[in-house]
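Listed after this line are the structures, all set down as structure tokens.
Read-outs throughout are calculated quantities, based only on the coordinates presented, and are distinct from any laboratory measurement. Being a predicted model, the structure only gives us computed values, none of them experimental. Cβ atoms are built from the backbone, for glycine too; each structure is taken alone.
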Structure I
Amino acid sequence: MTQPSFVPIVEADQVRRAYQLHVPTIWTQSRPSELRGTSAPAGVRLGTPGPDQGFALKLARRFEERLVLPSGESAEDAIAGCTAVAMRRSARFGRAPVIHDLTFAFTLWGFLSGAPADLIEARGPLFRSASHHYQAQRAIADSVLEQTLRLTPEAVAERIGAWRELLVLADHN
């Protein structure tokens, strides 16, 4: 509502001219971290971007009591490594992580039950201190073959005896 002309206005309350912002200069991709091209770079240890991937960390905590861990392995390392696998799998499907992605990852690495002894032995050095090292998490996620990511958790459970066909590890190529 406008103010009548006979009411006095202090100087601080008077309408001021709007501030004019300067016209920005042309934008260029000149910083080293900016992506060039139409897609993000892909490759070993670069990760796979996807929507709401942090939700996998919340879902992973639901498995904490169910993990089958031999001596020398920690739940934190298993959760960190398998969460990286679950995030990679969900991103491949273009969606946020769901509980089946975590079931897939924990089953694939033999943390739920029925893991062959040679898988437990092979995963030990890979998962050791994974909760503290991002590069270790990336190595765990990258060792899952692309065609394996398309399998269901049930199919992985059926094929866990032939785990070398599902994973590619440096020691077992």
Structure II
Amino acid sequence: MNKELGFVSPGQELKRAAELMALSARTAPKSAGKDFVVIKIISGEEVNKLGEAMIEYGMEKNKRNFDRDGENVKNSPVILLIGLKNSQTMGLDCGACGFDTCSECETHEGPEFDGPQCALRILDMGIAIGSAVKMASILGIDNRIMYRIGVAAKKYGFIDASFVMGIPLSTTGKNIYFDR
């Protein structure tokens, strides 16, 4: 039993919380009721591997703050990944993706994420992420939405998705993701 928190283990409790966050993300509204959002919870040694992969990627590409965020990940018992996979355009020809017609919006592999993505599908993902972090807030769990987690999670195969964001979770006396 964890004396500080009064329950079995922060990691186990955070995994349950991540499951509730994933449920909130899954049930979030999606454009035209079509769901292309993918969700994965990682914990244990997989979290450390993701943190190391982030640090490695930052060094390899000479990109700032992958090391800082990688250390944050390594200090997080659980990570929630939310992304898009095989998303289809809405067929509205709205131009928000940068093309005049949806037929021109052909997804190709990019340097970090695949794109372009239909703007409305990205909104779906954003609403899912917002729903997940709302649940974390209700539960009093420190978190932060991180682009860099998504880059490494996609590149190193932690999740099968075209576009990903990561949400690390922590329950320490001070939020480790801010004031770094």
Seminar exercise, completed: The value 2.6 for distance in nm of label points 7 Å out along Cα→Cβ at positions 139 and 163, derived from one of I, II, belongs to structure II
Exercise. Which of I, II yields 1.16 for Rg/Rh (Cα atoms, Kirkwood Rh), for residues 19-58 alone, as computed?
Worked result: II
Exercise. When P(r) over Cα pairs in 5 Å bins from 0, in percent is calculated, the result is 1, 8, 15, 17, 15, 9, 5, 4, 3, 3, 3, 4, 4, 3, 3, 2, 1, 1, 0; to which of the structures I, II does this value belong?
Worked result: I
Exercise. Can you tell which of I, II yields -10500 when helix-only ellipticity at 222 nm (-39500 (n - 2.57) for each DSSP H run of 4 or more, over all residues; to 500) is derived from it?
Worked result: I
Seminar exercise, completed: Note: relative contact order in percent (Cα under 8 Å, 6 or more apart) at 27, derived from one of structures I, II, originates from structure II
